Structure P
Amino acid sequence: MITYFVTAAHRYTMDIYLQSWGAALRPIIKVHNYGQLAEMEWLPGGTYIVSDLERLTHYQRALAAEVWNQLQAAAPNVRLLNHPTQVVLRAELLRALHATGRNEFNAYRVSETRTPGRFPVFLRRASDHEGSRTDLLSTQGELDNIVLDALCHGLNAQDLLIVEYCSAVDADGIHHKFAAFNVGGQIIPRHLIFSRHWVLKMPDLIDAEKLASERDYLQTNPHEQVLRETFQLAHVDYGRCDYAVVNGRIQIWEINTNPIVMLPPEKYQPDHLPLQEPFAAQIREAFEAINLEADPQLKIPLHLDRALIDRVVTTTVG
């Protein structure tokens, strides 16, 4: 059994997969939202994936850590992925990657009142996966105005992140984005997509040459070692890393601990659909590999701090 903990509003990332490509895994993957913990008196043995850590409040992470500790005491009947308080979240990860010389660009919380080391920059939230909230900002004056507007509209300075822009555009003006999953230590290439826009969510350029480049990436997994080191630096056992290669160097955009695994087949362009099938097989096998079969009669009791649960209820994000 694999138990997948996620925020209530964002459980679609796994639900969509289990309703389509991952239908064969429905008997072994069960999705629960963090809010359900307040009513749980026990949990089964098996594998646990603690996801969506970027979106959790301080109290939710503390509650998840308390559950983790109680599950850990039931070893070897339990396998745990993504320690709630040890995973390095986006802002701190980008800072660490820059400090160690891995990333050329840096990131700053608005609450730090530090000025960027270079421009252009963009503004995003540290706690979501919506990408940039702004166009590229070329001057400190533009940035100051945008930040003031965001704060006036109620956004939290601690949650606002200023990120230095690192261009991943080629000589033809085309941006590229790589992505790869880590599933319990197995690095699985997800995609290589192309666009004329610098914010890439879905490919808008697909032709024979680009499909061949993506196929080669999926088959050769050329960045496996660097990605493994990055996941280890972030203490992420399950998630997806989005990145680019700039001047021969890997530049990490983010690690998402609750990524969309796969969209339904009809959401992919016909020419792109065949490349989804090998990944579908690999990710299914990876989930099967981390599945820990425990005694189905095993019930691990939970004894949670009622005051902490009350805090979670009053500050919950899902």
Structure Q
Amino acid sequence: MGHSFQFMIKEADEGRRLDEFFASRFGSLSRMRIASLIEAGSCHVNGDFARAGYKLVAGDSIDVSFDEGAPTAMTPEPIPLEIVYEDEQVIVVVKPAGMLVHPTLGVKTGTLANALAYHLNRPRIEGGRWGVASPLSDVEPVVRPGMIHRLDRATSGLMVMAKPPRALTVLSRHFRRRLVEKRYLALVAGAVEEQSGSISAQIGRDPDKRPRWGVMDSGRQAETKFKVLERMAESTLLELEPVTGRTNQLRIHCAYIGHPIIGDQMYGECADAEADSRNTETKMRLCLHASSLSFHHPVGGEWMEFTSPLPDDFKGIVDQYRGK
């Protein structure tokens, strides 16, 4: 369905970027889609094509035309969330195993982003003031979850998201400077001999291989610290601390030292039998859980610490290995 709108810029919005103004008015459009629409010429300022970074001036006339398109990360869905903490700046949640953080080409719904879009904008949505057919008013800016870090679909655990853009900027800088502490619990195959140590192996991407990410000489430096929490007959429960943040780093590093994470269909012992495993009714979940997350609050600066216990399905697998 096509939509066309016209706005007259007021003094309150003077100096604001065009893409930010666009995003504040249309709740169901993702930032990526907004950027694409502006680049494609769907938004004009005073009758002329304008870039996303154009700084608005009071009195500017904005014309916007677009099709509603497919669902995006900002399509709200009333999916239950396990919220650990929330204030005006941040929200900390526990992502369940099996949930994507963002929609993909193949999966458009049911993601953490969709759940957050609903939770953070619930009054507007339930009041019927959300759809692209009726842009939000000046007093109801859209709250867009700022995704600062990621967890694999198969990984569960703690994540922090920013609310206002300023909080996103600050927390993103903290993550880049490694001012954020993250700990994971992982059940790995076999007996890890050392009580603690560090895994250092470069991780890169090869588009001609599956999995595409792995240890390779041309990759980027990556380091993971580990500590043994419990030894069992056929497995070891580890605490993992990623010093760097490469794609699939913990899974790759554990497999690299010969102790793949239990349930890892990509890098684990069952990777060669992945095709057969698709035919089974159930799969063992990936035994990797983001159990601890600590960071400085983006406004007050106070140090905040959060923990999450093992989910029941993960704990059940640990109990099974304890009984072996």
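Only the coordinates and a few stated rules stand behind these numbers; no lab work does. The structure displayed is predicted, hence computed values, not measured ones. Cβ atoms are built from the backbone, for glycine too; each structure is taken alone.
Work out the source of 2.4 here, i.e. which of P, Q gives that when distance in nm of label points 7 Å out along Cα→Cβ at positions 263 and 295 is computed. Can you show the working numbers first?
On the way: P: 4.6; Q: 2.4.
Derived from the structure labelled Q.
If you rank structures P, Q by distance in nm of label points 7 Å out along Cα→Cβ at positions 95 and 151, which sits at the top with the largest value?
On the way: P: 1.8; Q: 0.7.
Greatest value across P, Q: structure P.
If relative contact order in percent (Cα under 8 Å, 6 or more apart) comes out at 14 when worked out from the coordinates, which of P, Q was used? Mind showing how you got there, number by number?
Working: P: 27; Q: 14.
Only structure Q yields this read-out.
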Subject >> Label whose coordinates, when helix-only ellipticity at 222 nm (-39500 (n - 2.57) for each DSSP H run of 4 or more, over all residues; to 500) is calculated, return -9000 (choices P, Q) >> reply: P
Subject >> Structure with the greatest value (metric percent of Cα pairs over 22 Å apart, for residues 55-158 alone, set P, Q) >> reply: P
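42, 20, 19 is what came out when semi-axes √(5λ) of the Cα gyration tensor in Å was calculated for one structure; which of P, Q is it?
Values: P: 33, 27, 16; Q: 42, 20, 19.
Answer by label: Q.
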Original post:
With distance in nm of label points 7 Å out along Cα→Cβ at positions 111 and 127 computed per structure, which member of P, Q shows the largest figure?
Top reply: Q
Original post:
Upon calculation of distance in nm of label points 7 Å out along Cα→Cβ at positions 47 and 287 from the atomic coordinates, which of the structures P, Q produces 1.0?
Top reply: P
